[in-house]
Structure formats: structure tokens, C-alpha cells
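Novice: The data blocks that follow each hold one structure.
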Structure 1
Amino acid sequence: MTSPSRLARALAGLLVFLALILAPASVAPAHADPADRARALTVTPAQPIAGEKTRFSGRAGARAGSATLERKVGRRWVSVARGAVRKGRYTLTAKVRRAGTYRVRAAGSTSRRVKVRLAPQTAQMSVGAPFVTGLTRQVTATLTPLRAGRTVSLQRLSGATWSTVASGTTDGAGVARIPYGGGPVGTASYRVVGERHRGSTVVASSAEAVRTAASPELASPGTAAGQQSFEPSVSADGRWVAFTSDSPLLPADGDAHQDVYLFDRSTGTLSLAVPQANHHVGSPVLSGDGRYLAFESIASNLAGEGGYDADVFVLDRASGQVELISTTAGGSAPADDDSHLYDMSDDGRVVAFTSTATDLVAAQPPADHTVRHAYVRTRGDISRPLDRTLLGWSDSNVFGLDLSADGSRVAFHSSDVDLDPGDVDGSAVFAWDIAPSGAIANRTNLTPDVDADSASLSGTGDVLAFTTDVPLAPADLNGVRDTYLRTAPGDFVLAGPSGAAGNPGGTISDDARFVTMGTKNVLPGDTNGAQADVVLWERATGSSTLLTRAGAGASGEDQLSGDGSVLVLGSAAALAPGASGAYDVFVVVLR
């Protein structure tokens, strides 16, 4: 008979034996069975476009063998692509048309499961400005998801058919910049199309109506013979053009007064800017984006002005609100005499004007009714006088006010020696710095001992264009009025083509790269002899380009957009079809 102790020892030994047998199965490392090993699976791109060739790669459990890409369908795994394992690695390529769960079986091992999602495609087109016949523009196409090297087509709709007119290739940011020279004059629908890429589906942007314009282009269409359109202004981006016209250009203009019109270069449409005015409206100035329109008027029904003095106003085109700028010192009433607009900052905040009113500022003695004094006003603030002297007020008329685009500086010209004793030779250009609060400081004579006028400031006010008959450069030998630049260090640079007739005037681009001016010099391509023309001078190269080439008639009133891309001007020459034969406003696209 076996004793209990011997039986217990036997059972214990049996348990140890069984534990030793079973232990390898329960604690064996995962790599003991290659078929069950979990391997990372890399998908490139991580989110493919539908139909795009996609790479599935990873490591296998053996150095060689077959590999199969599978997608889960319900409870089954369906083969999608096959390949081979080489040196323990595999790479399989497949056009992924469906989202889902994928895995790879390779050389006896199975990868981890990976959920693959398809990336939605979008295409966007940006033109930025109308196309211009004969001028190459860049159309920007942005495609998502980002793929470098994808072909993008620019297409134009003709009838019911889309035709490719230009193409480009995406960069690493998914952007294609497509050069295009414009189609026939008129408006057509355009779109950009991301072509098939590595098997992906095509994607197209929404259709967009884009206008192709001629250059020069008439901005004052319909002007009756013998009546004039004049005083052009252009927004900084060159889209909006404002001007004054004696002619009723639209049926809505049913009176006999001068009116201000707006020409939208993007659509080619014309509109009446201040249709409610009951008298003359003129001297328009546009803000940088065209939202704000400053103007002067003798109307008696605008912003509480009940009289018929000339006043300065600002129209917010977004809200339709008209604000009176030329108010008394307390802002409670219109000024007591005429005020005349000159300029406005790009943001529409600062306005520069002259006035013969006596009550614009609280000052003793009051301003003289017989003299035009200069003011700047930050909207919502007070007017600040620019031509006060130690004796009170300047005794000379002030003209030629110009603001820097950012509203930080204002320039004007005056012949009053009391503004800068001993340094005014006939007329000088002065400048004030304008603080964000509207306060002015540091009046400076920018042209000491130089008879100067016609100020035009660069975007930040550090470069000044002006006119003088003083030879400030060795090449200036004609003894007449020419345009110069005064740079930030105070150096003078002669601008414009050389010639005996001179080149007065001048408007400068915000970056001080371009200057426009008038000239009576007869230049190559000139068709009107010694009549005034408009030229563009490029500072970097010193080259000049004649911009008014069609027919007889003088041109002037040139205004350059802040970005230097568009010039507006007035001309008696028929620079474009539809001109009245009197005096019209034209647009010349430079780049």
C-alpha cells in the first residue's frame, strides 16, 4: 500500500512534468511562429486619391517568397495585387479605388491590418485680374491633396465644349502657375483641371467668368461727342477706376450735373457712384481696395450738408454711408467755405484736402478766406492744418497734396517762405509725418533751395517724385521742367527720357520702381508730334516707354496704381475704340 506522502510526492512530480511540457506553448515568444508575426505595413501616400497608384511596403518573415496584398470584403479577404519578397522586404503597387482595411501576406507572415482612407480632391483657380490681349498673365491653380508633378490644364468654354488653352505642373505645395495670354476680347468661362495622376481621377474647379480686355481700354464708354470724362483715379490693385464725367453715361444719370462713375475692370461694368447727389460731384479718389471713395461735391443733400459750398466726403461703398470730412473744429457742422479733395490713404482712413474755410480748426487767428490752406484728417478725428507758421497761417495757396499709401506721411507744395525761412526758392515740397492717432509732426522741407512742385509719395513715403526746372543731375541740360526722385538718403535722381521739351509731373508706384509723367518730347512711335504724351519710366533700368501711341490729341492726368500694374489717364486722342473725340478716360495695363 502506498503511503500518503509518497502519493503526494508523485502528484507533485507529475505536475512539474506537465508544466515543463506545456510551458513552451504558453510563453514562447511571438517570433516562434512566423505565420503569426505582426509586421508594420507602410502605405504611400497615406491617403491616396481614388485610382492612384499606391505603394504598400514592409518586412517579411523570410528572405524570399511570394507576397499578396489583400482587402477585407465582409468576412473575406480578397486579393488585390501580388508580388515577391526580396531580401526580406516587399513592395506592392496597386491602384486603390476603394477605402477599406488592407493587409499583406508575405513569405509565411501577415502584416498588421491598415485602414486606408481616400483623400477628397479639390481644385481652385485664381486669376486675380482680367486677362489682357497680348499680355501674359499667370493663372494660379491649387490642387488638394498635394501632389508634385501633376499636370494642370487651363480650359475655356466655347459653346458646350471645354478646350485646353494652357497648362502647367504642380509644385511641392500642389500649386501650378499657368502662363496665359488671354483669349478674344470679352467674357468667357474658364476652369482648371487636374489631369489623371498615377491613375487618379480627374478633378476640375468650378467655372469662373473671366474677362479679357484690350489695352488701352476706354473706361468712359458712351461719352457724347463734345462732352468730357476726366479726373481718373485707380485702386491700388488696378481693379477699380473712378472718374468724373460731364456726360450722362448711364440711364440712371438723368441730370445735367457732373457725376462720378466707377468702372470695374474685372466685369467691364460701369456704375454711378453717388446717384443721390443733387448737384455736381467730382475729384474722385479711391482707397487701395476700392471700398472707399473720396470725392468733393456742392450737393446740398449729402451727410447733413445743406448749403452749396464745395465739401469733401467719403463714401463707404460696402455700407452706402457717406461721411462729411470738411467739418468745423467740433465736427458738428459743415465748414463755412469751399474745400477741395486731393488724396486718401489706401485704407480710407486719412484724407488730405485744401480749403478756404475759416472754421476747420480751433485757432486764433482764423484762417484767411482768400487763401487755400492744407489739412489732413483721420476719419472720426479732427482736421489738422499743414501750413501754419509762427505768425499764424501761410499767406500763399497750397496745392499738390499727396499721401503715402500707408497714411504715414503727407506732402504738399507751397511758396510761403515762412514755412521754412530762407529755403523756399519759388515753391518747395514739404512733408509731415502722420501718427496712427492722426497727430502730425516733423514738418520737413524736402526740396530746399529748389523750385519744386507736383509731389507724389511712394507707399511708405520714403521716396518722393516731384517736378523742377532746376538741373539737379549732370544729364539735365534742357533748362525746363523735369521729374526727379528724392530718395530716403536725400539724393536726387533724374527720371524720364532725355529731351529738350522736359518731362513734368509724375506719379510713383508704392515700391518706387515705376514713375509715370507727361512729355512733349517726340519719342519713337509717337503719333501726335509735340502734343503731350504719357511715358512710364523704370527706375532700375532707366528705360522709358511711350504709353500713348494712337492718333492726335494730348494726354495727361496720369495716375499709376499702387502695385504699378495699371495706368489710368485722360486723353483727347482716340486711344481705344469708342472714344468720343473730346476727352476720355483710358486704362493701360502695364503688367
Structure 2
Amino acid sequence: MSHPENPNNDHLIFSKGHASPLLYAMLKAAGVISDAELLSYRRFGSPLQGHPVPTLPWVDVATGSLGQGLPVGVGIALSGKYLEKAPYRVWVLLGDSEMSEGSIWEAFDHARHTKLGNLIAILDMNRLGQRGQTPLGWDSAAYAARARAFGWRALEIDGHDPAAISGAYAEALGASDAPALIVARTVKGKGVSLVEDKDGWHGKALDEAQCAKAIEELGGMRDIVIEPEAPAPGEPAPRPTAGPLRLPVYERSTAVATRKAYGDALKALGAARAELVAVDAEVNNSTFAEEFAKAHPDRYFEMFISEQQMVAAAVGLSVRRWSPFASTFAAFLTRAHDFLRMAAVSRADIRVCGSHAGVSIGEDGPSQMGLEDLAMMRAVHGSTVLYPCCANQAARLVAAMADQKGIVYLRTTREKTPILYDATEAFPIGGSKVLRETPHDRVTIIAAGITVHEALKAHAELEASGLSARVLDAYGIKPIDAAGIRAAVQATAGNAVVVEDHWAEGGLGDAVLEALAGEEPVVARVIHLAVREMPGSGTPAELLRAAGLDASSIAGAAKRLLSGDARRAR
């Protein structure tokens, strides 16, 4: 306990994060926190928060949103078995209420598939949830049968019998490729007559008199000190040898999808950075993470159609100081939003790529179109959101993601798009690029990703009609280049058209409006073009046109804006 960074330490995750008093009491018994610290529980500024967070060095991840601890444990166990080849075990304390969460069973399935014999789950089966009995109550046989059906070893015990507990731990630690579940029948509040096996006490504290009586019933005050068993000796397996970074280069005369550039750049990064690992949700031939999988199979983990488990595994891998990249269709990341939200609470550093974004994916229809992803990822605390418009830009941004802290999101496009930038161009996080400008520009067109190409076509159409427009590529959605956007809009008399292949709420348009508001607001007239009607199937060109995001629609919006200027001038 005195060396929490020892690479051979076992890992303990309280998936039922509301049991945090037990965790802190264990840390007190181990001598690593004091009585005074224990009494600061849930007070403002205390590291002993109501649910565990990794402000304490013995806490790997934040928990409290149920159903997440076991999936994260899978990620840590994957690192221990396949990457570090270390002897540590991953222990996860589960609550019986959270056994209703689908993410728990994604973890059960994946742990069996990847033969994580180093993963041990303990189910505190006390029958009572927040508002009454759980679906299975004390039916330990049913829990055990479900675990065995998923290929786990399952042990049923009396959770109040120290000898049974010790025996179960010893059996679970036996050599096996199968993970273990210990189903411990317990009584909530056992030993305290006021609350024992009684509903209605979830999250409620006893008053001073009730506490005194409870302590008396439990046998009085005790001060237990334990000496945890030392971890096994040895060093983790050496990390792969890294080489120089050679990002892919795409010629300006070609058209390449940014999703392809993601895969190519990820492969190149894998050769240059030994800590880089990748996970994907069974679409790596579409996200092009398959390029990394082929080149670096020992550092690639297929998560199948389990987006929650995919993000959780990335968080678990980040606990062990790997640099995980996770990819799937942007639309399907919505399933894992709570895991992304909790990853931020965990202070995790993970990189996420959402491909097939927007109506421009074409014929597959709206179920496959990521139209909420920018809003979703912008709302994650401390996140970074990037949206490249060409393959060279995408490759450089993938490289930048590796060094960016927090939750970093890259939005990629299904369609091949023209190469706009040289491979040597720099794209700092939080930046933007002005692609067309003159001293006489009357309106700024702000776009990102696929709509940058439509904006450039609109610029040519406007120029042909005698109207000069500035085109700004806002590839950094968060943080957005507020200074660059404000300067461009001010230079064009406050006229701006924002165009995005995303619902109108929460994406690029809102980011631009926030930038223009600022502490010293820019007086601006803004037309915001976005997807506002439910799309259907069609070609990318048809769908962009139907949504009012094509070049003609952009040029028309700019003309309407400028005709309003002319009316006001008269």
C-alpha cells in the first residue's frame, strides 16, 4: 500500500461506488489514511468523495455510475495478461442491482472470450437495491448459472463467513484462463437492528444516537490495522521498440477519405510510439483501424459490437499508462456516452475516433449517421474535438491526439475528399485555417470536415457573381479558435455563414456563436446551416442538397445575408 505505483500491485475497483465508506475504511485499516482524513468523508475539498475518484493513488477510476467497474476491469486485466505479462490480479466489487446493466454482460462476455483468468469479480448479493428488492433477490444459483453460461467460474458463499470467504479467494486465485465470480450472499446492514435487511435506508446516514447504538450492537469501537500482502516481485514485459514517426503523405491531385487517413496515421504512430494501443467495435475495416491491427496485432484488441466495453477497455488500458485509441461509427458512440462522461471524471487520457459522420455517408440512412456526436463530445468535461476535412490534415491531427490530455475526439468522413493541404502543414489544437481571403471579403463562411469542400465551391460561385467571401476551416471544434473566428467575422463586416453536417444543436454553429459572444461580443449577423429534418437514404450529394448544406445552398445563404446588408444601407 505504501507503493501504489508498483507495477505488480493487484487492482481493486469498487464498481458499486456507493460502497465508498468500505473502501476508505480499508485504506484506514491499511494505515494509508488517517482518522482525520476518514472523518472528512464527503466534505468539500476532501479527496474522500461520495463515490471514489482517482484523486487517491489507490483508486484507479471513478465509479458511481453503475455497470462500469467490471468493463474497466476488463481493460486493466487485458493489459496485465497480454501487454505487461504481469502477475497482478484485478478484483471488482459488484452490487446486485448493477447486474441488470447490459454493460456488465458485455464485460462477462469479453472476459471469457479473452481468457482473463486474472479477473475476479465479487458480487455483494444483499437483495436490496435503492428502492426495494433486486430482480433475483438472494437467488445465488441464478447468478452463478448466468456466470457459468458466459464461461466463468462461479462460487457461491455466505458473505458473512470468514472461512468461506478465504476459501473462495484461494479457489479464485487458482491457475485458470476463466475469470471468476464469487457470489456472496450478504444481509444489508447486518448486525444493526435498526437497518438490518430493511428497505428505505439506501444513502441515509444514522444520527448520533443511532450511531452509538449501532456501534454498541457491533461490539464496540475497534481499531484494526492490517499489513497487506506484498505484490509478487518482477518487472513488467518491456514495451516494443519504437522508431521514427513517418506519417502518411497524400498528393494534392488525389481524393482520400479522412477515415482512411486515420487508419494509416494510427499504423504509423504505432511504429513510432510503443505505448500506443488500439481498440475497435468490429468495424475496423470501415474505420480503417485494421491498418493498425495488421501492423501491430499484439497491441490491438477487438471489442466486437460492444461500444460501452470498448470505451471502458480504453479507460482501463489508460490506467496502466498505455495510450489507447478507440474507434467505431460516430452514431454508435452515443451508446457509450456515459462511459465517456465517466472517463472524464476518472481523469483518463483516451483518444476516440467516430467515422461515418453526417448525412454525407449516403445510402445507409439515418440510423448510421452520426449527427449528435459533436454536441455529445463537446459536452464532455475537458474534451478536445477535431474535425479534419482532408487526409493530410487528418493524419497530422491523429499525431497531435497522442499528446493531448483528456478525452480527445476525431470525427472522420466516409466519402473520399480532395487533398487541400500539404503534408507538412501544421494544425495546432485549437486552431483554424483561412483557405480563401481578400481585403474586400464581405462574408465569412465557416465550415469543418465535409462542408469545407462545399464552402470552397460556394466561394467560387459567389466570386463568379462578383461577391467576395472568406472561407475558414474550423477543424478545431473544441477548443475553437475564438480569436481567429472573431477576427474573420469582424473583417467581413460581421457577416457569417456557418455550415455543418450535424444537427443544429450543440455542434459547430453553437461553438462559433459562443466564440462570437465572448467577454467582448462581436456584433454579427449569422446564418447557421445544419441538418434540421430527418434524413433518409440517398447519394451524399442528394442528402447534402436536401439538408441545405451543398455549395448552392451556402452561396444562397451568403447572398441573402448580403442583400440584407444592402437593404439596411438604403
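Novice: Check the numbers for Rg/Rh (Cα atoms, Kirkwood Rh), for residues 117-348 alone across 1, 2 and tell me which is largest.
Specialist: Comparing 1, 2, the top value of Rg/Rh (Cα atoms, Kirkwood Rh), for residues 117-348 alone belongs to 1.
Novice: Let me ask something additional. Could you figure out which one of 1, 2 the value -1500 for helix-only ellipticity at 222 nm (-39500 (n - 2.57) for each DSSP H run of 4 or more, over all residues; to 500) was computed from?
Specialist: Matching structure: 1.
Novice: Here is a follow-up. So distance in nm of label points 7 Å out along Cα→Cβ at positions 189 and 381, computed for just one structure, reads 3.2; which one of 1, 2 is that? Can you show the working numbers first?
Specialist: Values: 1: 5.0; 2: 3.2.
Computed on structure 2.
Novice: I have 0.65 for FRET efficiency 1/(1 + (r/R0)^6) of positions 269 and 357 (r between Cβ atoms, R0 = 41 Å, to 0.05), calculated from one of the structures 1, 2. Which structure is it?
Specialist: Answer for the origin of the read-out: 1.
Novice: Comparing structures 1, 2 by distance in nm of label points 7 Å out along Cα→Cβ at positions 293 and 477, which one has the largest value?
Specialist: 1
Novice: Can you spot which of 1, 2 the value 23.1 was calculated from, given it is mean count of other Cβ atoms within 10 Å over residues 77-84?
Specialist: Structure 2 accounts for this read-out.
Novice: Identify which of structures 1, 2 gives the largest calculated value of Cα Rg over 2.2 N^0.38 Å.
Specialist: Checked 1, 2; max of Cα Rg over 2.2 N^0.38 Å sits with 1.
Only the coordinates and a few stated rules stand behind these numbers; no lab work does. Note that the coordinates shown come from a computational prediction; the quantities given were computed from them, not determined experimentally. Cβ atoms are built from the backbone, for glycine too; each structure is taken alone.
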